1. Can you spot which of I, II the value 17 was calculated from, given it is relative contact order in percent (Cα under 8 Å, 6 or more apart)?
2. Looking just at mean count of other Cβ atoms within 10 Å over residues 7-14, which of the labels I, II belongs to the structure with the highest value?
3. Of the structures I, II, report the one carrying the highest value of distance in nm of label points 7 Å out along Cα→Cβ at positions 279 and 295.
4. To test your reading of the models, identify which of I, II gives -26000 for helix-only ellipticity at 222 nm (-39500 (n - 2.57) for each DSSP H run of 4 or more, over all residues; to 500) when calculated.
5. With distance in nm of label points 7 Å out along Cα→Cβ at positions 271 and 287 computed per structure, which member of I, II shows the largest figure?
6. If you rank structures I, II by mean count of other Cβ atoms within 10 Å over residues 71-78, which sits at the top with the largest value?
7. 0.85 is what came out when FRET efficiency 1/(1 + (r/R0)^6) of positions 39 and 215 (r between Cβ atoms, R0 = 30 Å, to 0.05) was calculated for one structure; which of I, II is it?
8. 20.2, 63 is what came out when Rg and Dmax of the Cα atoms in Å was calculated for one structure; which of I, II is it?
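What follows is calculated from the coordinates using simple rules that are stated; it is not laboratory data. Everything numeric here is computed off the predicted structure, so don't read it as measured data. Cβ atoms are built from the backbone, for glycine too; each structure is taken alone.
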Structure I
Amino acid sequence: MFRFRAAGLALALVLLVGGTWLANDRFLSQQSVRDILLATSLTLLLSCGMTLVVVGRGIDLSVASVLGLSAFGTATVLSEHPGLPVPVAALVGVGIGAACGAVNGVVIAYGRVPALVATLGTLYVFRGLVYFWAGGSRISAGDLPRGFLDFGTARVFGVPWLFVIAVAVLFAVGTFLRRYRAGRDLYAIGSNGEAARLAGIPIPARLLLAYVVSGTLAGLGGVLYAARYGTVDASAGYGMELDIVAAVVVGGVAIFGGSGSVYGAALGALLLTVINNALPVLGVDPFWQRAIVGGLIIAAIALDRLVAARVAASLRTLRRRDADVR
């Protein structure tokens, strides 16, 4: 299933890039490719955390608000304390994200509040905190250290550092899900929570871990957002949650949990970023850009349900055959 979805995404990506390049040969210029990688970085980073949550049959709609809170917090610390080392300010931003993730995790894992309801509520709570903190003000690039801003556009061998960091996080999360017990437990919880409980899996602890990691990565995304854009206000990251959920679902992570790969989510993030960059080049109205993303989400969920139904039908057939043999 994953290979089929990954191959389809890769083919769609190649066709989209090729068609856009034929329409405008500057689409694959060095600057254009760097811009696409920079734009992909934040979506990819947050998609890694979202994958952990969705695999465990949850969802985190607050990631964009956490990013905004972390970005404004990082920028505020750097602007009000000019001599503060940048890594210390970055740790503050990451810590804000981890704290927000812990709030989500405790409410969902131990308070037993449905993830959709809990994170929809914290989406507004965290965004409200940003607006209260900002008070209508904004932090401009002139208030931030030059080295911090330079890092937002710095490159290594022509590849933006932000993208390198996102890819490093991608492989770390992929290794965790594939090779560590806690990661495999999330698949078990998403597949069948009751069976996971009977098998002795500490479900609340695993869910708390997933939400803390999601919040931490959103916090790191906020730090990188501030470094890249320089100017930060209360609307930082507003509306990004749709792109994050879309990247994960389109990438083959089942919205009902239990299956999928963070690498598929990465392909989904790259595809959506290329769509957002290619359609304006092709002269497509912005309305249709969002409509296409929504259509991809619906198609991905429909495909997941179709596959699940076929698997269930196959299992029923095997059981009947087994009963007949007996």
Structure II
Amino acid sequence: MNKSGKVKVALIGTGGWGRQHARILQAHPEVDFCAVVGRTAEKVQARAAQFGTRAYLDIQEMLDAEQPDLVNVCLPNQEHFQPTLQVIEAGYPLFVEKPLTFDLHEADTLLEEAAKRSLFFAINFNHRYARPVQMAAEAIRSGRTGEINFASWRFGGEGRSNHPHANLIETQCHGFDMLEFLCGPIESIMAEMTDKTGGGYRTLVLALRFTNGAVGSLIGSYDTSYAYPDTHRVEINGSQGRILIEDTVHRYTYHRTGDELGEVWQAGYFNDYEREFHRTFDTHFDAVIKALKQNEAPPVHAVAGRRALLLAEAAITSFEEGKRVTVPSV
């Protein structure tokens, strides 16, 4: 930390979601936003000027000059590996965007190299920090759902990529992470996918079995729209009750089994913070900074990114070979 007791954080990336990183770093009371790295001089200088930090075009130059306490990495989805490995090999703690990589061997390399150096290595599965998701997790932990018997995840919007399984790997990684966060490990997967709209397998449906005996489904698509109401929905049904999560941050509902009268949380009139999806990132990053300062493990370790990729690869194998695929245990 610097003399003021703040955590020096540098950002690699100047894209759209990188702007959310910059916003949070600039505003966080415990952060000294020391630098941003980009590939285009005009763009990185504009981003640095906007958020009051220093601009660099080279990662190593920035690391040598700034020596940050934490490096945030937010780059195009298929370009995560080499810059992340460079930061790890230089010995700096880091907080990365999902997906960890598109390749399991690359994911293993990153985790192994970080472990060799005992580095803090966090990943931004920020959906976990939505108020409805936190409420669902607490309801499950306290036994309000009883034994879970089925769960479903549906999430769709727009997206473009030259990777045939981009939707599965870069977007539905949130679905894998969420379902396992709430319901426990997934044991096996059976997949159907379609490329009827071109541009890869943009829509898919998975049948899941959890190690606790419950079953589930995951539907994901880039052939729909984030503009639609209820474009995201999670349902968790147990022996004692049912939970619904609508549009991640919009609404949480719980019903006891057989009871027509339910409980609903929805952000109130002045509660703009919890109705805004981007603020799930703020809440997660608060937890990241707290863990880093207290020398604790990340709230969501990068190993969760590997797990999501492992599940995605099992789904691809299932579709290609037309069979149910058992997933190695956590």
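1. On the way: I: 33; II: 17.
Traced to structure II.
2. Numbers: I: 13.9; II: 24.8.
Structure II comes out on top.
3. Largest calculated value belongs to II.
4. Working: I: -26000; II: -10500.
Going through each structure in turn, the value belongs to I.
5. I
6. Numbers: I: 26.2; II: 21.0.
Sorting by mean count of other Cβ atoms within 10 Å over residues 71-78 in descending order puts I first.
7. Computed on structure I.
8. On the way: I: 20.7, 78; II: 20.2, 63.
For Rg and Dmax of the Cα atoms in Å, the value 20.2, 63 is produced by structure II.
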